[in-house]
Structure I
Amino acid sequence: MFKIITILIASISCTNAVKSFTYRSCGLKTDIAQNLVLSVDPILPITDYTLYLNADFSEQVNGGTSKYTVTYNFIPLTPTINELCTEIRSSNITCPLFNHISSQSKGSIPTGISGTTVIKNEWFNENDKRILCMQFTINT
């Protein structure tokens with residue numbers, strides 16, 4: 001699900017270890033997904049990790065987009081937008097999304113990043129209504 005994160009930050013070169021990896025929901029009460037719970041294993045990933053996402057959906061989602069906004073050392077990079085149902089195929093969930101989802105996806109932190117990288121991932125349905133928002137901060 002988060003292959004784009006690796007692609008966006010893989011080109012940054014330096015060789016420091018991960019000092020902190022934090023994540024949070026940046027959702028609102030108006031989002032389709034509520035009660036969003038995120039967790040990562042291991043808690044401080046060095047390279048590979050598993051992201052667990054649980055949420056309750058107030059309406060069915062048949063498709064949409066996944067938008068990534070990335071800042072590296074407080075410099076904004078060009079946002080990336082992917083087709084949502086294609087992106088989540090690498091996890092254990094598929095479209096349509098409804099009721100409760102419990103997702104598990106693999107991710108990796110490339111070696112060679114230095115400083116602070118903030119990744120905001122927002123999902124939108126076919127009508128551009130926000131589904132959910134997640135934010136990840138990596139300090140190396």
Structure II
Amino acid sequence: MAKLFCIKVDGVLRPSTEWAEETLAKIKNGTQVQVEIKQPRNIQFHRLFFAMIKLAHQNQDHYETPELLLVALKVALGHVETVIAKDGNTVYIPKSISFAKMDELEFRDFFDHAADLIVKHMLQGTDKEDFKREVEAMLS
């Protein structure tokens with residue numbers, strides 16, 4: 001199985017490297033192939049997310065550390081593995097949001113839902129777009 005990098009041009013995916021172009025040329029026209037869409041993560045957006053966590057943490061007093069706030073967000077958003085313990089209790093184990101585990105599209109969705117939760121439950125009365133602008137200002 002080959003992993004090719006493509007770019008979307010006028011609604012069509014086109015190979016973005018010479019190797020990808022050569023690989024696609026080997027496939028006969030009309031041949032069905034399976035494609036998995038993953039957008040590589042953007043480091044700046046990753047930094048923006050953690051700036052958002054830091055700002056949210058600074059404006060609340062429930063979570064002792066930004067890391068605990070992140071764990072709580074993962075659980076609240078259902079980004080967990082669910083395990084039933086021997087005693088019958090349900091245990092939620094937060095999943096990773098690392099570059100290897102979550103592509104850009106998934107991460108942007110997670111970011112948006114996390115921002116919604118933060119604004120709704122921790123920063124009541126704050127506009128989500130104002131909150132995002134303040135986070136972006138922290139990085140500039």
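Derivation of every value follows stated rules applied to the coordinates shown; laboratory data play no part. Only a predicted model underlies this, so the values are computations on that prediction, with no experimental measurement involved.
Out of I, II, which structure matches 22 when relative contact order in percent (Cα under 8 Å, 6 or more apart) is calculated? Computed on structure II. Work out the source of 20.0, 61 here, i.e. which of I, II gives that when Rg and Dmax of the Cα atoms in Å is computed. Derived from II, not from the others. Computing helix-only ellipticity at 222 nm (-39500 (n - 2.57) for each DSSP H run of 4 or more, over all residues; to 500) across structures I, II gives -13500 for structure II.
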